[in-house]
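Just so it is clear, none of the values below were taken in a lab; they were calculated from the coordinates. Not measured: the values here are computed from a predicted model. Cβ atoms are built from the backbone, for glycine too; each structure is taken alone.
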Structure 1
Amino acid sequence: MKITILQGAFLPVPALRGGAIEKAWEALGQAFAKQGHEVTHVSRLCDGLSAKEKIGEVRHVRVRGANAVSNSWILKLLEIPYVFRAKRILPAADVLVTHAFWAPLLLPKDRFGKLYLHVGRFPKGQMKLYKKASRFQVPSESVAKAVIREIPDRENLVSVLPYPLGWSVPENKPAHERPKRILYAGRLHPEKGVLELIKAFGGIAKGEREDWVLRIMGPWREDQGGGGQGYLSEIKNLTAKYEPSVQILDPVFTSNQLMEQYQKARAFVYPSLAGRGETFGLAVLEAMSCGCVPLVSDLGCFREFVVPGKNGFVFNADPGRVVENLRAELRRILDCGNKLDDFSKEASTVSKTFEIKAVATRFLEDFFQMVD
């Protein structure tokens, strides 16, 4: 089978600037190729990457894109010329995978393959415009419900398939043998609840926190999806009240660097408040694969793999009590002692079902079903 993956205009592949969607499709493309399929991956040309190269068995072609901006309307306009540039170099294929907003509207139906639309964000009314799509693939049930509300007459075209881990689940140390460290790794943006996390942790009495440390790590720049310099300054000003118990680290993007951070933490906190923005939570799954015990907000997408009381903790993200509720769950983690080992083992076990080979096979089965 010939498969083309067309990424959006704003982040490169390999995922040098991060991006859950870019990381996922980079890994999936390689997995498809290993199973004997011909894969072409089209993405943004930037950061010294070549316009054409082969990585593993995947052919990469890159065209000029743009830096992301905070204004969503301008963001969409910036993608239009990127899609037209991509159109000029897209090969004939059986399947064209894309999450670019304009691709389903600007590309001819089936000319470059059956259109396999990856819906990596909650839709905002645009699904009904995508008449050319042969499949709407979503990463979680919560996104599926939102898509079906917009296209109820095409419910049979919606597939729920998760993001894969970018690596095989490693051997991990028991939680109690790791530093007393809680980690957040993700975009530094108001919708991620980073300030609330710092307030919740800092509000625990020093005697209760003892030698526990909270580490905050992730991109803050707007063109990387962060909240910008102003939000970073807020984080740093708040962190200064609790140093050295709260630390800010520079972001890392490679798999090896991320795994190293995950494997040196006992717990991973992802307090997202993005009720209409969080679609899966790949960072949480990555951390679980490395034996971190997750603490997440009660958004629907996290139910795909976090089971409170068994492999992790969940707090109620009620707008009026976010900090208090988050602090209560953090205290439970601090009080767990060696019981965290059981949570850690369960977290690692659950993550195995999301390893790349198994997930890629499910995607290929969906491709074949669509093409037949």
Structure 2
Amino acid sequence: MPGSTFGELFRVTNFGESHGPAIGCVIDGCPPGLELAESDIQPQLDRRRPGTSRHVTQRQEPDAVEILSGIFQGRTTGAPICLLIRNTDQRSKDYDDLLQTFRPGHADYTYWHKYGIRDPRGGGRSSARLTAPMVAAGAVARKWLLEHHGTSFSGHMTHLGTEAIPFESWDEIDCNPFFAANRSDIPRLEAYMDALRKRGDSCGARIRVIARGMPVGLGDPLFDKLDADIAYAMMGINAVKGVEIGAGFASVQQPGTVHGDELTPEGFATNHAGGVLGGLSTGQDLEVAIAIKPTSSIRAPRRSIDLTGAPTVVQTHGRHDPCVGIRATPIAEAMLALVVMDHALRHRAQCSDVRVDTPRIAAAAPPPGA
């Protein structure tokens, strides 16, 4: 099945199904000499894994990662790194009713027409469970980038359905199940989710993710622009329907005197471009936002058709996230890390000897909430 490999020099091939024996990935192109163990990867998987609160799917998966290859004496060898995550809590019987019909808004209909066969158990290859291996691969990229460039990644939820979440502090994000930078708003968000679940409905979310400590000049012109590859990566995350870089769609209403980020000896005055100019990184923070659609697998009855085209009604039972965006923050961080890692290696291959006399200017002081 084409479409399972991401990246050029840092290549991640994703494998497995939601209800198969295991999922995982093979990373090819990781530089040798990086100290790496399961303990470097597991914390990121723990942030994403299911069953961590009542607001997400109650599928109980430990998501324990195993490194099967590419490591000797605790360091990467340059050989392919195979990461395995075993599935331990499948309930395939929950999907028996879907063998003859299609869930509205899900990939059932399109997979059936494309392949003539589909695995309905948890969505098979179209399941958001397949984001776990990408989070694992992203953890490897994050460690290398932090050691070699001082680059770090963080994100938070800014909207849960109709509810905007005001920014308070980055310190709040890992203290609540929503990855919200606002502890005082958690009771309101929990009440919103409880009411949604009672109705058998779902909602979307908006996630903001940032890369700090960026090198200057990552990316390539035209079709391999850094921001183009970021958009490609983010749209590869299940349920993502929109991507913004920097000011994004708000730039439509900004005059050029506002949108163009002025340069001063002290740094860039603003960052409406989101850290990318001409497809190349400016050294400012990469600013990305994604829009995630409502979960398609819901309990509320929905019209559909069966395999013969006859009308039917679908009610999806089982364990599903009422909002897949709740667990999306570490996924978005990982995908951004994979893009930056790939471009860092591509830049090193072609332009590592380039030197210019113009000093690198620092970014201006970030605005509140940055």
Highest-scoring structure on distance in nm of label points 7 Å out along Cα→Cβ at positions 110 and 238 (candidates 1, 2) is 1
Read-out Cα extents along the principal axes in Å, computed value 65, 42, 40, structure in 1, 2 | 1
For which of the structures 1, 2 does the calculation of helix-only ellipticity at 222 nm (-39500 (n - 2.57) for each DSSP H run of 4 or more, over all residues; to 500) return -7500?
-> 2
Value 16, calculated as relative contact order in percent (Cα under 8 Å, 6 or more apart), assigned to which of 1, 2 = 1
Answer label among 1, 2 for the case where distance in nm of label points 7 Å out along Cα→Cβ at positions 86 and 158, calculated from the coordinates, equals 2.3 | 1
Determine which structure produced the value 1.7 for distance in nm of label points 7 Å out along Cα→Cβ at positions 174 and 334, calculated from the coordinates; the candidates are 1, 2.
-> 2
